[in-house]
Every structure is written in structure tokens, then in C-alpha cells.
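So, here's a batch of structures to check.
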Structure I
Amino acid sequence: MSDDLDFSKPAGSPKPAAPAAAPQAPIYVPAIAKAFFESAGKEEQVAAGAVFFSENQKGGLFKKDKMYFLAEGQVGLFMQSKPIGTIKAGQIFGEMAAITESPRSATAAAQTPCKVISLDDKGFNAALQKKPEFALMMLGMLIQRLRGMMAKLSGVPSAGDVKESPRVFDKTLLASLTKGLGDQAQQRYDKGKVIMVAGQTGALMYVVLEGKVAISIRGAVVQYVGPGAVFGEMALIDQSPRAANAAAEADTILLGINRQVFLNLIKSDPTFGASLLTAVAERVRNTAAGVK
């Protein structure tokens, strides 16, 4: 296994008489983030009071959103002019909007003179090629955040509100994955067949090649997954039990990816990591809207 990337391993096995312990939470490692930003970013000196970005601001064709690593100083976050948090040296900010290309959810302003390292979309992709471990760290952090938000959801969508998960991998990348993993990685499920069950250990994540999969929580369908989209990645990344059930909504062909293959793909194919990171970040943003 690619142990150099696998810093989100669960804690050691509990004693037989003890209840199963939750996996160790993925940890944000400032050194990994700093190395990632330094590999393709631009150092900037920012005066106290300067605004990095404003709430609801959206990047345009000629001005892409940036994400930042704060090397020195302190940055305040504000929503509707009210303080909601503080960024300190060694932390990153602005990553959600930059990854998902969505409007900024808050305003970020320098509270002291700051030194930051900024990355635009081109720099981000270049950095992923050099430092793929950052993608795994971010995925772990996003999934930890997503699980926390899912626990706060009081209900499930009504039938009319159930949406289909967006495509994660384009046709070119999907064809490359299918060819690279071979026929042995493909799994066929007839309509109605159960694919995974909430509470089980997650050994695989799945990419839908053909057909349609229904994801359900507490007996209610919350999402449909079609070709090019993925499911089951949460348990594979943080090694926690499955959070939902999945069943074939139609005759379906899936591409199963185990953890070792997943880690190898993160390391060898930056496009794979970037696509999955964007999808999980988008899911976090959408889930956050449902928690409010």
C-alpha cells in the first residue's frame, strides 16, 4: 500500500470486550499544505485591512478564484459584516470556492500584515502533480466535515427533491480508468440488487459505468447516481462504516476501486484526485445548505 500517502489510517483495533472505536479523524498537516502551496503558488505580502475576497464574490473568465496558505499574520472571516472565524498562520482559506467555482461564502480580510501563498486553478492543478498527498488530506477533511453535517440533518428529501449526483469523471478519464483497472474491476448488478448497506465496512468505492444507483438513508432515497458519478468513497477514504445504503435502480455496471488502487491513483493521476476533490467539496457545499 502507498503508506506515504496513507495518513488517515484508523486507530488500532480495540480489545475484544470493548465496543468498536471510531476511526481516527484525518488530521490537517500544515507542513503538507505549505509544501503544496510552495510547489506552484505565488507569495504575496498583504497590508492590514486588505480584503482577499468578498462574500458572494464569484471568479470570472479572466479572474479565477484563488485559495491561500497563510504563512504569517491573521485573517478574519465575516458573513454579513459579522465575524465568524479567524485564520491563523499555517492554515488555508478560500479553498471551497476555488475548488467548486462557487460564490464566496464569506469575506476574508487581513487583520494584521500578512504573508500568504496563493494558488489559482492552474497552480492548483500543477501542485497536485507535485504533491498528491494534499488531495488525500483535503478529501479526509471534507468527508469529516460532511459526516458531521449529515448527522445534523433532521430529515430526508421528499421524492420530488431527490437529485442525480453530478458526473465526477468525464468520458476520457472514465475510459482511461476502465482500461487501466481492467475487466476484473467491473461488477454487474441486476435491478433491485443491494450493493452496500449502512454500517458495513467499506472496502470499495464505486464508479457507475452504466445504469443507475439509488442511495438511501433510513429507507428514503436521497440521491441517484448515474454514469460517471461515484459513491462509497467516504468509507474508503476515512475507513468509517458506510453512511448509507445503495441498490441498483436499473441493471448496472460498476467499477470497483479498493483503497490501495485509490491511493495509487491519487499519487499517479492528478486529474483523478482533482475530479474527486471537486465532487466531494460540492457535496459539502450542498449539504451545508440543507443544514442551515
Structure II
Amino acid sequence: MLNSEWLLDNLRIENSVYHAGKYCGSWKGGTSGSGRASYHLVMEGHCWLHRTLSPYPLRLEKGDMVFILQDCPFVLSSHDNAPGAWRAPVRKMQPLAYKDENSTTLTCGFITFKTAITQMLLSFLPQVIVFKAQDDLSGSIGKLMAVINQEATQAAPPSEKLVASLTEILFFMVIRHYLSSHTVKTPLDNIPLTTEFLNLMAEIVLFPARSWTVETMARASGLSRSWFIQRFNQVSPLPPAEIVRHIRISLACQHIANGVSLTQSAELVGYQSQAAFNRAFQRITGITPGRYSREHSMNRAAQEGDE
């Protein structure tokens, strides 16, 4: 399970401000297709979040915010119905001083993941995290939003650097809030982590299909083969090859649970032989990939039936 304090200690991000202003009339906006993570803060008014992976739009009010941790198809719009939202024009944002009672004020920007460890940690979280102002029971996030709004709307030219830095703090607070109410399982749950090899673990999680031999792991760690083996055995009860196997099968379980085929799941984590994948999967989980897939198919069907 992902520990919030440990995660926050190892996150390295840098935010930038994409735009801050008002949308009026019929409009849509977003960063989908940019290939980058982003944030979108509703400072005034309301809008609707539409995602291709969700059949239902989500109304966002003042104080609500959306963090797109992995680029995916989405749009923010004045329209509550999906066809209208996707067809709406991409309008130029009006300045914050523009007067329109029916406008929606947004502050949006990009999130840059500074390290492979950060990229790995955030890959364990959902593509999209929505924080609703009504869930801010302590009021601390709302106070920070007010500071951001004040800085962005002040008469003197606002400091984009200051606004970006404040949104970084906001991001950390929202992630901590999310982890306080959600259990997040990761491929590293049963693996002893040390700072010395954390970068290596991140590389394996992000690129499981690579050929992770002892030589490549030593090279990725900046160590000689002999020193890598000696140090790794000192800090880990499992040998390097077994660590790789655990991570690969854990990632394969996630793919299968999400409906990816067994063959594709095996290939995504580095197994070209289905027989080798089956043996490794059963060794780690105690059941076959086919049985695991059937159990999760039934779970998905039951969940869809409840909706």
C-alpha cells in the first residue's frame, strides 16, 4: 500500500501556468493530446468535465479542481451534455478583469515530473484525480485556493512563478487527501525499498519489458556487477531476478484486471513466451493467469450490474 508521507517525500515536480482567465458563452478547453500532466482549478463559476472513459459528466464548481496525471481524452466545457461539449468552440480566454456574470474562471497549467521515481509513483494513481471543495473539511485547501486566486487577480501583474509554486503545494495536499481515503496497491508493496535502489525500481516499473539482467540492473544503478550483487543482497531478502519477476507479475495483474488480454499482458511486462509467463504468474500469485482473468471478469460484470 502506498504510504502518503513516503510518497510525498519522494515526489519531485515542477508546475507551470498555462493560462488564467475567463471563458464565456459556449466553450470547451483542455490539454488532451499534449502528452503532459496538467491541473485545472475552478476559481469562479462552474463547468463540466467530460471524459471518454466515463459515460457521465461531472459538474465542477468554484473551489473544485482536476489533476490529469496521465494524458487522456477529456474536455472541460460549459455544456453538460457530451455531444455539445465536444462540439463546442475552443474560444480565446478573456482576461481576469473581464466582466461577465456567467463566465467561468480557470487557472490551468502543466505538471512536470522531475525524476523517474516521481513518474513511477504517480503511475500508481488514477489518470484523473478530482478534488471537490465540499471535501475540504479542514478548510486548508480552500484557503490556499483563495491565495492563488488573489495572486492571479491582483491589479499588479501577477507572478506566474508564485502561482505555479502555490499550485505545487496544492498538488501535494490533494494527493495526501486522496491517499487518506483510498488504498493504493502498487507493484512494490511486497518489495523492500531502499533509497539506494529506488531509481532502479522506478526504471523496472516504468519499463518492465526491457531485458533486466544483472548486468543491466548494475549499469542502471551505476555499479559494477560484483558490487551491485553484493549491495543488493545486503538490503534485499530476494535476489534481483526475483524482484523483477514480482514487479512484472504485479503489473500484469493490473493489466489483466483492466481487461487486457493475457497475451498482451504478458508482452507488456516482458514475456514473449506464454508458457514462461504462466509459470511465473502461478509462482508469484498461486493461481493461473486464466483463472485470475476469469475472477476479475466476473467482478467487473458484477460491478457493472450494480450501476
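Assorted remarks:
- Structures I, II were shown, and log10 I(q)/I(0) by the Debye sum over Cα atoms at q = 0.08, 0.10 Å⁻¹ at -0.45, -0.68 was computed from II.
- For 1.00 (FRET efficiency 1/(1 + (r/R0)^6) of positions 206 and 230 (r between Cβ atoms, R0 = 25 Å, to 0.05), calculated) the corresponding structure among I, II: I
- Which of I, II yields -10000 [helix-only ellipticity at 222 nm (-39500 (n - 2.57) for each DSSP H run of 4 or more, over all residues; to 500), calculated]: I
- Comparison across structures I, II (criterion: mean count of other Cβ atoms within 10 Å over residues 166-173) gives the highest value for II.
- Which of I, II yields 15.4 [Kirkwood radius over Cα pairs in Å, for residues 110-197 alone, calculated]: II
None of the figures in this text is laboratory data; all of them are computed from the coordinates on show. Computed from a predicted structure; not experimentally measured. Cβ atoms are built from the backbone, for glycine too; each structure is taken alone.
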